[in-house]
1. Comparing 1, 2, where is distance in nm of label points 7 Å out along Cα→Cβ at positions 96 and 128 highest?
2. FRET efficiency 1/(1 + (r/R0)^6) of positions 136 and 272 (r between Cβ atoms, R0 = 30 Å, to 0.05) computed as 0.05: which structure among 1, 2?
3. For mean count of other Cβ atoms within 10 Å over residues 56-63, the calculated result is 12.9, so let me know which of 1, 2 that is.
4. Name the one structure among 1, 2 that log10 I(q)/I(0) by the Debye sum over Cα atoms at q = 0.23, 0.26 Å⁻¹, for residues 168-207 alone of -0.91, -1.01 was derived from.
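Since every read-out is calculated from the coordinates, none of them should be taken as a lab result. Note that the structure is a prediction, hence the values are computed from the model and not measured. Cβ atoms are built from the backbone, for glycine too; each structure is taken alone.
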Structure 1
Amino acid sequence: MADSYLFTVFTATYNRAHTIHRVFDSLCAQTLRDFEWIVVDDGSNDNTAALIEGWAKKADFPVRCFRQNHSGKHVAYNLAVREARGLFFAPLDSDDAFLPDSLERIIIHWNSIPEVEREVFSGVGGLCCDQYDVLIGDRFPTSPFDSNFGDMIYRHRIRGEKWGITRTDLVRRYPFPEVPGTQFVPEGLIGLQMARYKRRYINEVFRIYYRNEYKEPGKNLSHRASLVSNAAGRLPYYIWLLDKEIGYFWHSPVPFLKAAVMLPLAAQASGQSLRQALQSVRGLAARLLIVLMLPVTLMLRSSEEALIRCKRRGNGRVHDASNSDD
């Protein structure tokens, strides 16, 4: 059943019955029809399953829904990759949408790559706008712009939301690590692992990214408050960045300094010692950077521990007040 379709559109969802219609509606409006839609329900307790079942009956494209225990988007991604029947893998979040001609336009750009060169390309990427048609993030310096992920992020410092398709045969080679004890692994890890391949980037909008309309307070996965619960998932990203991409340090030092500070914290939250954290990174330059940044790491750890103690004392006072006779 491999390559039965041109695209596998993949959506992971968790309690997004109020937004996932955007994905479905935008798929119904696509000018190119050679695709399937795989939905992985990450243990939702709303009416997502009923919605998908109803849409599957009336859609003029294949819709397949899989359900897993609440395990995180990275596990859902791996499941969808295993099940994908499309030549290209096209992830789309459950609160976002395509433009009507997104799939048609992006395959045109793929076909613009000379056939003899396509083996060294992983796919095609482009821009995103918000629901008000405002561009999110930087444009590429040229269009087309052929670059690998590492060069784009660290050498050219192109920032902001981007979206694209990737060859399904490649995403199967680079699955997310399914680390016990976490529901989050940074998506950038896969981009870095596939950085030996180029991508064709286009200054054209393919994805509508809805800004913060339904975001729940405190659910930002990049927030430090989530470090402990997501430490095991963040650790492979920090290790890869420092071990494999340290050559970009002088082009863009800040991400590497941050990783050097955060790696020991993530290791500690995962039950590892500082020695184990250092041993997980093989490169001498990366180890040296971690050691040099240890004073900052220790300051952060001390401030975080103090914050936790304050919160505990505060919770104790609230508890005592709730049991008073007043």
Structure 2
Amino acid sequence: MLIIVDGPTCAGKSTLSEQLAGYLREFSRDITFVHKSQPQVLNRRWVLKDYVLEHETYQPGISFDMLADRWHFGEATYARLYRPDTDKDGFGLLGVAGWRWVELFLLSRGALGIRLDADNQTLVDRLHTRGDDHVADAETLIRVADAYRSAGAYSPSTQLVFDTTRAELEPINLDDIYFAALAAEALPAEILGHTPEYVGNPRPDVLLVGDKRNVTKKYGNETMLPFMPVDQSSGVWLLESLPEDLWPRIGMVNGNDMTGDLRQLWELLGRPRPVALGNQAEKALLRAEFDPMEFSLVKHPAHARRFDHSNKVEYGQSIAEAELLKGTYA
């Protein structure tokens, strides 16, 4: 299982993480504790390495268990306060595309996101009592807390939110967290056992099928995952184009660059509406014995980015319209 504890300074992350670690070890779980901090290199490639690439082989139910104190929320909170030059759209070095890719990765790995919070006065009182190395005053702390709350609305991997204002009187039930983590990893474990290259919701409404990774000398054979959103790639275009109400409900795989059978993956995912991204992806679906009426076809995002750059919104809408055809083929 993968459990991520996040939240603003003084919300109680370290306390809960320590309690959870001890609790899980009582079940003889092999726990690896991870603490994410500020980026060592200020570029998107580094933060995607930190939040995704270093963990892409993780498979729930097979790999060791991981308990993390913080993950990617810092890019949507601390970046805008301490290094605004790296924050163009509210998501720091990740950007919208990177944030969405990380969230979809966490969903596909069965992560249980936990966000802690408390009322502002309680946070400030705790700051005055214990101090903090990164937040010096009450005004900054409240700005950090507000940024966490805003980012939470864009985090489908966050399934549990706890108010720790009265933590001494109302302790968090660790049993609830444990069983929620088991439930979160059940379906992803089955999917990743078949297709470890999959990224996305374990029960998507739309399955985006690409061709294969564009592995070059520059990038190297650095990831098995589809549409890594770096360097203005097609992944950036694709992820930025998706409507707000759709992107948390998609899955992504490269049809010509995957382990396992594409149609079997589709079955495991609950038969979402496939969308072929370009002609080579269409061929992959046909080879997997999909009827042309079972899927939709749009331009590959690399082609759309190059020749139809101004119509990013329309491109995303064409994918959203494909969702309306889900289940219509008999």
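1. That would be structure 2.
2. Details: 1: 0.25; 2: 0.05.
This figure was derived from 2.
3. 1
4. Value -0.91, -1.01 for log10 I(q)/I(0) by the Debye sum over Cα atoms at q = 0.23, 0.26 Å⁻¹, for residues 168-207 alone corresponds to 1 out of 1, 2.
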